[in-house]
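Listed below are the structures to be examined.
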Structure 1
Amino acid sequence: MKLSELLNVLKTAETAEEMDAGREEIAALIPAVQTMFGYDQKNSAHQYDLWMHSLHVVCNLPRRMENDMVYLAALLHDIGKPEAQCRGKHECDPDMHYYGHPEKSMEIVRDIVIPELDRQGYVIPCFDVQELLYYVKYHDDHVSVKLKHVRRHTKMASFAMFQNLMLLQTADAKAHIQIPVIAERAEICGRLAGEEGRLLYQKILDGE
């Protein structure tokens, strides 16, 4: 599988199962994804193993957007979870947790995935790499419909990238069991990905 073929699958597949049928071809292109295959997240907010969760996140994005990096980020956003797994802060907590996994995922993409693709002849432009790393690093970042959260991100990235990040966060939240806190996150990020986010950004441009 070529990188262009993978991106096409990520952008057009209608189900996670359709993508999963090509998991070995994907792993031949990006060997690091194999750590996600069958990985039990052992967390009550998750109904899928790590690999299938990632594929559901991809499918929860709007189909056939022009931007490639948000789809690749959806596939790779949790790739650092196996290295970040730990017990909760309370002894009675039965769930495993993944504190700091976005940073770990970003490091794996930056230090392992991108160099491996480069070795195979797939040179991703520097700006696209920066965009990909932004999506992965901040995919779990807390946001709200407050100007300070939008302002923080628009200091790091373009507003278009911020709205793509909100699409990714919405897609990620919807690939969880819909407990109230996660459903609320999906709702807030969905609003920021749309007109409400644009209105907040305009307030920033107007000096608020």
Structure 2
Amino acid sequence: MLLAGCAADDRAPADIAVGDEPPARTIYAISNGWHAGILLARSDLPTGLLPEAADFPTANWLEFGWGDREYYPNPRPTMGMALAAGLTPTPAVLHIAGRTTLPEAAGKLEILPLRISEAGLRRMVERIDAAVERPAGQERADSIAPGLYETSLFYPAHGEFHLFNTCNSWVARKLSWAGLPVTDTGVTMAEDLMVQLRSLAVPE
């Protein structure tokens, strides 16, 4: 119950989107079948948030994911790491990937376009920004490991990863701050989240 309570602290109020203007921005939920993330246009980043984006000067798109600090960055993760990450609360990382073009869905890669309001975009990005663990007196976090792609990096992040607070439930909560009717309840795997989002996706 205590573990679930930690995640609950990051849940958006049910009425968070009351008073928002109509949707004006498109963001994307991206899933490889195991791990989900949030993808948005660099030009949509509110001024003053996520200064780490400067580490990707040629990127037109930024993808954000969150996970276990030992398992997620490891190019050769073991079953032991996976079990430790799921069963024991462990420190977290934020993965930021800079992309020049929007990726296309192929194979297990699924990308869902979602429309949100300007206010919802700011709330969501504020929550992602707050997830970055920056040293006291330092405006920007230093990366702690190479990312999963050529143009991506890992940064220290707040929160603890465990079975009740996974990469996918983290994404669900961030999307709820955007005003989308999404819950992290019961979300462990990526499919638990994507099944909620498919009916919300908009045609492009």
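FYI, it's all coordinate maths here, none of it is from the lab. As the structure is a prediction and not an experimental result, all values here were calculated from the model. Cβ atoms are built from the backbone, for glycine too; each structure is taken alone.
The greatest value of relative contact order in percent (Cα under 8 Å, 6 or more apart) among structures 1, 2 is that of 2.
Of the structures labelled 1, 2, which one yields -16500 when helix-only ellipticity at 222 nm (-39500 (n - 2.57) for each DSSP H run of 4 or more, over all residues; to 500) is computed from its coordinates? Of the options listed, only 1 reproduces it. Source structure of the calculated read-out (mean projected area of the Cα convex hull in nm², for residues 135-182 alone, 3.4) within 1, 2: 1.
Of the structures labelled 1, 2, one was used to calculate Cα extents along the principal axes in Å, giving 45, 41, 39. Name it. It traces back to 2. Looking across 1, 2, the calculation of distance in nm of label points 7 Å out along Cα→Cβ at positions 63 and 191 that yields 2.1 traces back to 2. The greatest value of mean count of other Cβ atoms within 10 Å over residues 23-30 among structures 1, 2 is that of 2. Can you tell which of 1, 2 yields 3.2 when distance in nm of label points 7 Å out along Cα→Cβ at positions 71 and 103 is derived from it? Of the options listed, only 1 reproduces it. A value of 43, 36, 14 for Cα extents along the principal axes in Å, for residues 95-166 alone, calculated from one of 1, 2, originates in structure 1.
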